[in-house]
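Bear in mind these aren't lab numbers, they're just calculated from the coordinates by the rules spelled out. What you are looking at is a predicted structure, and each value in this text was computed from that prediction instead of being measured. Cβ atoms are built from the backbone, for glycine too; each structure is taken alone.
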Structure I
Amino acid sequence: MYISHMVPYALHEGDPLDMFKINEYSERIRGEFYDGGLFEGLIEKHLTKNKHFLKLLYTPDDKKADRDEAEDKANLEALNSALSPAEKDLILRETKELKNYQEKPQDHNVLPSLTLADIPKQIEFTDSETRMLGNVKVKFYDQPTNGISYVRIKANIKNLPAHLRQFTPMFAEMLGDVGTKNYKYDVFNSKMLNCTSGLEVNMDRYSNTLDHEDLLDRSESMLVSTGFLDRNIDQAFECLQEIIATPNFDDPSNISDLIKMESINKANSIGSNGLSYARSYSSSGLKAFARSFESLRNDIFFCQYSANMLNTSSPLPILNDAIQNMTEIASFIFREENLEIAVHGNKDKFDLMQLKIEMLLNAMKNENSRFTERHSDLIMLPDDEFTGEQTLYKNFFKTPL
């Protein structure tokens, strides 16, 4: 993707690395803007005093319309001479039929329509079979998925220690790209994509209380999902076992590249995410679940972390801090008490899937010394997040840059 964006710079004598200098150019623009005359100078240089221009001269031709009319008349006469009387009658008849059809009132009853009577009032629930694998609840949904199975692992993150919370969104964005203990990130990505739809990692937050005055109720989960053909069950679970049980964050070079690339992506998407940021930021002052891992603050932290890394001659300590925190997050999140698993697919494959999930859980237990630990939920968010007092945000806010 980045190579394709670099090509125009190389073809037109530019610097192909310009697209990676977003922080340098942002600081330069800010400095020139504060000095004054930035946009005035650009307008003067490129518009009002720009001596490079193209002059187009148009000479009217008073005979052009007559020539065009004569050409059209000659074409019509040639066509008229080439058609037989029967062909001319056919054209006239079809033209009349088409005109009558187009002017005929349409029968709206032939159009598909939907009314309230077509929508059942009863909610249709999908039946599931619940099996307990140790202390982990696994739900199996028999659905017509046409030979494709889907697995979703939900991990509770409400009991995550406070000092790890700010790195959790970074963890979620990088989990699918860090590689494993046995495979480097590029080899593992190819292996994963060869047998699955890839790894999708999302964070889910919501309030489940019926009391609208309960501002502190919140549920927080991380969802790890993938899909695969039934014939690829063995390979897919091998990949899941690798990335869930043995993710490898201890690769400073790869982590550095991932942080840089993701901060560039966030910077490039600021313009299109303004409304999303505003909604997220404004609602974060009203209830605890909306403040948890709020997107604007997440992206500000991510971009500032990247800037701190780029602005130092020795970024390794900063990288090691991120590596240590994300490694610790993995050991806290992927514990037995946090996990629930959902499987969607053909019930004929459920026994095999159960066996594979048991193998996955055993691998997690062997690799994670915290797997059987139990921790209480974090009832109150840290003081720098939501304390229980509502705040109505009406002010402008700084973007991640």
Structure II
Amino acid sequence: MRRRAPLAAVAIALSAVVGGVVGWRCGGSGASPPAAIAATVRPAANPALARFPRLASLVAAAPASPRAGLHMLDDPRLPVAVADYLIASRFPPDSRPLEPGMLDLIEPNRRNDTPGPVERADRTLGDPSLRVLWTGDRFWLLGGEAIAVWLEVTRDGARVPVAVRSARARAVEVVTRADVGLEVPLALTEDASHVWTGSFSVAGTPLARHVGYVHLDVTYDTDGDGGEPPGVVSLEVYVQPDDDPPARFTGRYRDQLVDGSLIVHAGVDVARAGDYIVDANVYDAAGHPAAFVRWKGRLPAGPGEVPLRLFGRVVREADAPAPFTFTDVRGYRWHLGADPDRELMAAAPDHVTPAYPATAFRADEFWDEAKQRHVDALLGEARRGTHTMMRTTLGEAIDAGWAPGL
């Protein structure tokens, strides 16, 4: 089930200003974790932030700390590149806000095909006033899953009739995309609006044991009488049998509140040890997208759990109410640099959490040693003045029209 409604004083010492570049020093190692956002905010020291009320409130509420954080935006001399990074990194990489417009995450198997020119078999182009769209509703096909496909040709946005000469599904070699000698016919039917539609699944076909790419090829006429060379178009999908997955979700979940964040442990049974990635979309009690969460790591063979973290600040900034639904829980064994780069797991069932109170979640900014090192490196570049981008301060950027990516 997918729900839709459709990422005391500041303890930073200013060390030098050279050539208009601020010299900052952020201490990090050994300090205590950032405190929760204070209930009483302090006045912003950077009046230019008043142009951005939401950012100004976040900065004003950020407690002073020797660690890198939003409080550093109080100084208009901060390099704007550092400001951008601090805004983005207030959430951890594995738990980010999810918004209705993030369709690649909300619909993780969607395609992004767009209309293109009519192309012939010899790579020449047909009538330049025509545009063709050959697409479907998914890219990855696991087991007997089917893709719904459709073909339409338009002129100035209006559909025009075409005649399909042939349509087929053929298995291709991974690297070269050359034929491997397996193909089946693809049935397409024209409707009253001149859209050709059909469906494809490898189930019950010679392609059922194929692992890799399949091309759905169509040859069609646009002139009605066949006097012109036909157009050709191809759609690529990835297929994988479902009887030998690298791992399976067990459907068992275990919730745990840890340091103001919610950890949902998803049960897995791993057939082949390796590096895995598991993703999930999180929706709040009102059915609004709240978060995208990801776990990456190595799984040994056998039963285990994958921890999916809903970071507390994601919940608090959005005022997202519980219970939360973890849905579109999907995973794969990852082969870095390979093509294809994954072995798919079948999706897990949804999980609905208890109705935790808002106070169970903390609004701390994310911080770790890697973030601190990155900020320190950026500030070092700013002091050296080696990059033009690093010489632009937050105050200068605001005057030039900068806006925060919140």
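Assuming -14500 is helix-only ellipticity at 222 nm (-39500 (n - 2.57) for each DSSP H run of 4 or more, over all residues; to 500) as calculated from a single structure, say which of I, II it is. Only structure I yields this read-out. Can you tell which of I, II yields 12.8, 39 when Rg and Dmax of the Cα atoms in Å, for residues 279-326 alone is derived from it? The read-out was computed on structure II. Here volume of the Cα convex hull per residue in Å³, for residues 103-158 alone was derived from just one of the structures I, II, and that gives 111; the source is II. Structures I, II were shown, and mean count of other Cβ atoms within 10 Å over residues 119-126 at 6.1 was computed from I. Among candidates I, II, the computation of mean count of other Cβ atoms within 10 Å over residues 79-86 that gave 8.5 used structure I. Looking at Kirkwood radius over Cα pairs in Å for structures I, II, the greatest value goes to I. Comparing distance in nm of label points 7 Å out along Cα→Cβ at positions 263 and 303 across structures I, II, the highest value is found for II.
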